[in-house]
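These notes open a run of structures that come right after.
What follows is calculated from the coordinates using simple rules that are stated; it is not laboratory data. These numbers were taken from a predicted model, which means no experiment stands behind them. Cβ atoms are built from the backbone, for glycine too; each structure is taken alone.
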Structure 1
Amino acid sequence: MKKGLIIQIRPGIGDLCLFLPYMQQIKQHNPDTDFTLITKKRTAAKEVLEYEKAINEIIYLEDPILNQTKSRVSNFFNLISFYKTNNFSKIYIMQFSLFWYLTAKFAAIKNIYTYGLFKKNVDIYLNALAKNKQWLNDENLSSHTQLNYPKKSKNNNIVIGIGSSGPTKKWPTENYISLIKEINNKETTFYLAGGDNEVEVSIANQIINSLNEYKIISLCRLSIKEVLKIISNCKLYIGNDTGFMHLSAGLDIPSIGLFGDTPLSYAKYSKNIYPVIPANYKTVGHNSLAINKISCNSVFNEVKKFI
């Protein structure tokens, strides 16, 4: 088998999910090639892609095998050495980067595919779709993410995504409390999906303590692998635009995403993401600072379609 390399170092789980369909389709167009993925540890790719057949090996940028240091110059030559040792015949660089292009060029990789050498202000979703269509000479590429994961029958439980990458993407805690009361189903288990940090653990505890008549379980202390096992057979995701929303959508779970401070492009790539934005807003983006303007009523109206 030939060996190929994919570079995707945007740090989030959501980014990994957004770029995954292109990795899968790159493999489909190169069935005679085994692909290695270089990404960042924060993507949790080794857990998220545990069952993914399009990627033969996953290496985190932080892994010792790449010998990355604080020196940009040392990193440059360490990567060239890594490429040559593995004899990669092609490389797909899923970002604008002179650095990554030059490492591939100096390593004499024959086929180099890149977004460009210098960063441009583009729509991440639209640019990724356009570039991969160009790379693979295929106008029929899909942007829809489907995680390869053991199939389970869906139950009636709901994932509540309380986590986010920043405070301006967090729907107020009291709104989640009101929403669960509005759903008012004591037969449903509500799983609170957030990060293992003081802020989100505290949010989870506040919700649990305020709603002790409902079955509510925090997932904040669990690993991504453990969370995937639980949410993979839930029937619905409701919550912030966060990695758990993207994972749920990739697991074919209808995912109601609350968008008040991130571009709607983070919802457009998947048919399973149903974005809710503030009333009277045509769209939202970075610095909209409007997450608090999303009403409980507008979210519950969307939820009613799935329960």
Structure 2
Amino acid sequence: MTQPNHLTRAGESGHLALPSLAPRPTDAHKGNFGRVLIVAGSRGMTGAAGLAGLAALRAGAGLVRVAVPEMCLDIVASYHPCYTTIPLPCDPQGRLTLAAASRLATEVADADAVAFGPGLGRSDDLAQLVERFYDAAPIPMVVDADAINNLARGSQPPRGTSQPPAERLWTPHPGEYRRLTNVEPSAQREHAVEFARSRHVVMLLKGAGTLVTNGAQSWENRTGNPGMATGGSGDVLTGLLAALLAQGLSAWDAARLGAHVHGAAGDLAAAERGQISLIASDIVDHLAGAFLQLAPA
């Protein structure tokens, strides 16, 4: 397996120029900008759900709903008033159970994009739940964090179809990718190209010089800094990507634009507060500035 030789980096000219969102019409309403469903959170990990929800709003989604274990709903709802929350059945440890499948199917049917993973935790029920929706959800999906970890419980994850019914955007960090594939970090970038090609997905492999690949084309991001290596940073990226998908970008375009904007927001935050003190909510706070950098002069 060899990586395509046309890898392009953010800011370079050519056929892999950075994508953009369409201008907003003057008579627009919230339904024009996508309905995002985020399935996230567990007891002790409610912040992951809140960060993803808020990032989706800051990335322009018209409506954001955050589906969480029912014991966590009040905490997640209090994080911000601009998204709504959906209570789902959970076990005594605050993790979603298979009993959530019916309600989730209804909510997925009313969404334009769905994100699974931030702070979900791991269990047999979650492994079955994530796999079921990975194989069946007819809308674009961001597969992140514990969604990846739960799919990795099988010997050949995901254990279902290798041709999903809609676009799938995977966002592992090197540790998650190793659990998923048993491939060490030194070989992951090359391996990710083949994974994306054979699974018909877009892979966003996080880290310094985040790699985005669909198996045929690859692109490397150049924004971001070491201060972003902090808990919750990936949850912000998940919400951002889900919002871009809901607004109509392809997974390939959403991954490239999202990686760039996420890193640029982190750079703005670091310039203001320094890398040492940077936290994930600072990235959310600077998403607006990162989008403004891309606005036409």
**Item:** Entry that produces 36 once percent of Cα pairs over 30 Å apart is calculated, selected from 1, 2
**Value:** 1
**Request:** Identify which of structures 1, 2 gives the largest calculated value of relative contact order in percent (Cα under 8 Å, 6 or more apart).
**Result:** 2
**Message:** On mean count of other Cβ atoms within 10 Å over residues 97-104, which of the structures labelled 1, 2 is highest?
**Reply:** 1
**Item:** Answer label among 1, 2 for the case where helix-only ellipticity at 222 nm (-39500 (n - 2.57) for each DSSP H run of 4 or more, over all residues; to 500), calculated from the coordinates, equals -12500
**Value:** 2
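Comparing FRET efficiency 1/(1 + (r/R0)^6) of positions 25 and 89 (r between Cβ atoms, R0 = 35 Å, to 0.05) across 1, 2, which structure shows the greatest value?
Numbers: 1: 1.00; 2: 0.30.
By FRET efficiency 1/(1 + (r/R0)^6) of positions 25 and 89 (r between Cβ atoms, R0 = 35 Å, to 0.05), the leading structure of 1, 2 is 1.
Assign the value 2.8, calculated as distance in nm of label points 7 Å out along Cα→Cβ at positions 185 and 209, to the correct structure from 1, 2.
Numbers: 1: 2.8; 2: 1.4.
Structure 1 accounts for this read-out.
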**Request:** Could you figure out which one of 1, 2 the value 29, 14, 7 for semi-axes √(5λ) of the Cα gyration tensor in Å, for residues 17-56 alone was computed from?
**Result:** 2
